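Chemist: Each in C-alpha cells, the structures are laid out below.
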Structure I
C-alpha cells in the first residue's frame with residue numbers, strides 16, 4: 001500500500017501530523033509512506049524512521065501556479081493508493097484531486113467537496129490527555145482500520161553526533177549540566193501569541209527565585225534578538241546573571257539538540273513547546289488568550305506538562321464565544337489581564353516537581 005500524507009506550513013503542525021506515519025507502520029509495516037511538507041519544516045521530521053519519502057513544497061511552488069501544477073503532476077506519477085490531506089488548502093486539494101488514489105481522506109471543514117470520499121469533523125472534546133490536535137489527526141486513519149484512540153506521540157530523532165556537539169557547545173559556554181538548565185520560549189510566532197514582555201520577565205524572575213542555581217537560555221532567532229534583549233532588560237539584576245543570552249542554537253536541529261539537555265522548556269505556546277514534548281522534555285506552556293487550549297495542550301498531566309490559559313482564571317471574556325479565535329483581534333487587551341500572578345503557584349509546583 002502506497003500512502004501520501006500532506007501537511008504544509010507550520011513546524012508544530014508538521015510535527016503533530018508525523019504521528020500518522022508511526023500509526024500506519026504499526027498496522028501496515030510494508031506500506032510505503034510519503035510526506036509532503038514545506039521545506040523549512042524538515043528539521044523536525046529529519047531521521048524519522050517511519051517516513052519513506054519526503055516531497056518538499058517550496059516558496060517557488062507558492063509563487064507560481066505553473067510550478068505548483070507540475071509538482072502535483074509529478075506526485076501523480078507515484079500512483080498512490082491513499083491520500084490523507086491534513087492541510088486542506090488550494091495546493092493540497094490540487095495534489096489530492098490529481099492523484100490516482102481511490103481513498104482520499106481529509107478533515108471536514110463544512111464545505112462541500114467532491115474530492116474526498118472520507119471526511120471527519122473536528123472533535124469538540126478530547127477523550128485522552130493527548131489533546132485534540134493529536135486525536136483529530138488520528139481519526140483520519142479510521143478508513144485504514146486503525147484505532148484512532150491508540151495514541152501515538154510525536155517524536156524527534158536526534159543523532160548521537162548532534163547530541164554530542166550540543167553538549168560540547170554548552171560546556172564550552174560554561175554551562176554546568178549538573179545544575180538546572182531551562183530553555184525559555186520568550187517570544188511567540190507573532191505579537192498576538194507573545195506574552196507581554198514585562199510579564200514574561202516576571203516569569204523568568206520567578207524561575208530564578210525558585211531555583212537559585214538556574215541557568216537560563218532564551219529561544220530566539222537572530223532577527224528577534226532586539227525583542228529578546230528587551231525582555232532580558234526587564235528582568236532583575238540577579239536574573240540577568242543567570243541568563244546565557246548569546247547561547248542559542250544557530251539552526252533548528254542545533255536548537256533541538258540543546259533543548260534535549262534542558263530540564264524544562266517554559267514559555268509561549270508554539271512550535272518550541274511541541275518540539276520539547278517530542279523530545280520528552282517537561283514543559284510549562286503560556287497560551288495566548290485567543291488560542292484554543294484544548295487543541296494544543298498535548299499530553300498535559302499536571303506534572304511534567306502543565307499549561308496556563310486566561311480562561312482557566314477568568315471565564316468572562318469567553319462567555320457565549322463559540323471559538324476563542326473570535327477574540328484574536330483583542331489579544332493585546334486580553335493578555336494584559338493574564339497576569340503572571342494567576343499561575344504563579346502552578347509554576348512553583350511545576351518547578352518543585354522537576355527536582
Structure II
C-alpha cells in the first residue's frame with residue numbers, strides 16, 4: 001500500500017492540470033491578500049486634509065439644524081434642556097471626522113468572517129477540480145486498465161487515489177490558509193493595530209477547519225468522477241446542483257429549512273458554528289406566544305448550528321457517495 005501511495009503521489013505531482021490548479025490556489029489568495037492590504041491601508045495626509053475640509057464645510061451647513069434642534073427639541077426626540085440640550089443636539093447633528101473615512105481599518109475579527117472564508121472557498125473549489133481531473137484523466141486516457149494490470153486489487157487502487165488526493169488537498173489548504181492568516185496578523189502588527197492572542201488563535205483554528213473543508217472538497221471531486229468516470233459529468237452535476245437545485249426547489253414549493261442547506265452547514269464548519277433561521281409555530285405570532293419575560297419557549301426563530309452538526313451533515317453525504325463510488329469501481333467493467 002505504501003508503494004502504491006508513492007506511485008499515486010508521483011502521478012499526481014506530474015499531472016500538468018493539477019500543478020496549474022495548485023498554483024492557482026496559491027496565486028488567488030495572494031491577490032486577495034494584496035487587495036485586502038490595499039483597501040485597508042491607513043489614510044494619507046492628503047486624505048485626512050480632504051476629509052478635514054469636507055468636515056468643516058458640512059459643519060457650517062449643519063449649524064442651522066443644531067439651532068432648530070435647540071429651539072424645538074421635541075421634534076428631534078430630545079428631552080434635555082439647557083447646556084445639555086445643545087450638547088446632545090450637536091452630538092446628533094454635527095458630522096464627525098470618522099464619517100469621511102474612505103477606507104475601513106484592518107480588523108482581524110472581521111477578516112475571519114470575510115476574506116479568510118473567501119480564501120477557504122476558493123481553495124476548496126480548486127482542490128475539487130484537482131480531485132476530479134486527477135481521476136478523470138485515468139478514465140479518459142484509458143490508463144486505468146493498465147494500472148489494474150499492475151495492481152488488480154481494485155479496492156487498494158481506489159483507496160490509494162482517494163488518500164493521495166485528500167492528503168494533498170489538506171496540505172495545500174492548511175499551508176495556504178496559515179500563510180494568509182499569518183500575513184494578516186503581521187500586517188496588523190506592522191500597522192500597530194490591536195491583535196489579541198484570542199483572535200490570532202481563533203484564526204489558526206479556522207485555518208485548520210478550512211483545511212478539512214478543502215480536503216473534503218477534493219475527495220468529493222474524486223468520488224464523483226470515479227462514479228461517473230468523467231470529469232465533465234462531475235462538473236455538470238455540481239453546476240446543475242448549484243444552479244438548478246435551488247430553482248427546482250423553489251418551483252416545486254418544497255420547504256427547505258436553512259439548517260439543511262449545504263451553505264449553512266459549510267459555514268458552520270468553517271466558522272465553528274453559525275446562526276440559522278427556523279420556522280416557529282403560528283402561535284408565536286398570535287399575540288400570546290407564552291408567559292413570562294423574553295421570548296417564549298420555541299418561538300426564537302434564530303438557532304445555533306454547530307460545527308459538529310455541519311461535519312455530520314457532510315460526513316453522511318461523503319460516506320454515501322464513497323460507498324456508491326467504490327461499489328461502482330469494483331463491479332463495473334474497466335475499458
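What follows is calculated from the coordinates using simple rules that are stated; it is not laboratory data. Please read these numbers as outputs of a predicted model, since none were measured by experiment. Cβ atoms are built from the backbone, for glycine too; each structure is taken alone.
Chemist: Which structure, out of I, II, was Cα extents along the principal axes in Å calculated from, if the result is 94, 58, 36? Please list the in-between numbers first.
Modeler: Details: I: 63, 52, 39; II: 94, 58, 36.
Traced to structure II.
Chemist: For FRET efficiency 1/(1 + (r/R0)^6) of positions 235 and 275 (r between Cβ atoms, R0 = 30 Å, to 0.05), which structure out of I, II has the highest calculated value? Don't skip to the end; give the middle numbers.
Modeler: Values: I: 0.80; II: 0.40.
Greatest value across I, II: structure I.
Chemist: Out of I, II, which has the highest value for mean count of other Cβ atoms within 10 Å over residues 19-26? Present the calculation step by step, with values, prior to reporting the outcome.
Modeler: Numbers: I: 19.8; II: 17.0.
For this comparison of mean count of other Cβ atoms within 10 Å over residues 19-26, the top structure is I.
Chemist: Another one. Suppose FRET efficiency 1/(1 + (r/R0)^6) of positions 139 and 195 (r between Cβ atoms, R0 = 30 Å, to 0.05) works out to 0.40; of I, II, which structure was it derived from?
Modeler: On the way: I: 0.40; II: 0.05.
So the calculation was done on I.
Chemist: Another question about this same structure. Taking relative contact order in percent (Cα under 8 Å, 6 or more apart) for each of I, II, which is largest?
Modeler: Working: I: 15; II: 19.
Of structures I, II, the maximum of relative contact order in percent (Cα under 8 Å, 6 or more apart) occurs in II.
Chemist: Can you rank I, II by distance in nm of label points 7 Å out along Cα→Cβ at positions 3 and 91 and just name the one with the largest value? Mind showing how you got there, number by number?
Modeler: Values: I: 2.3; II: 7.9.
Looking at the calculated values, the largest one is II.
Chemist: Assuming 0.55 is FRET efficiency 1/(1 + (r/R0)^6) of positions 11 and 259 (r between Cβ atoms, R0 = 41 Å, to 0.05) as calculated from a single structure, say which of I, II it is. Walk me through the numbers on the way to the answer.
Modeler: Numbers: I: 1.00; II: 0.55.
Clearly, the read-out refers to II.
Chemist: Let me ask something additional. If Cα extents along the principal axes in Å, for residues 59-98 alone computes to 27, 16, 16, which of I, II did it come from?
Modeler: Values: I: 29, 21, 13; II: 27, 16, 16.
Here the read-out was taken from II.
Chemist: Here is a further query. Out of I, II, which has the highest value for Rg/Rh (Cα atoms, Kirkwood Rh), for residues 171-306 alone? The partial results should precede the final answer.
Modeler: Working: I: 0.93; II: 1.11.
Top value of Rg/Rh (Cα atoms, Kirkwood Rh), for residues 171-306 alone, among I, II, belongs to structure II.
Chemist: Of the structures labelled I, II, which one yields -24500 when helix-only ellipticity at 222 nm (-39500 (n - 2.57) for each DSSP H run of 4 or more, over all residues; to 500) is computed from its coordinates? Intermediate results must be reported in sequence, preceding the final value.
Modeler: Values: I: -10000; II: -24500.
Matching structure: II.
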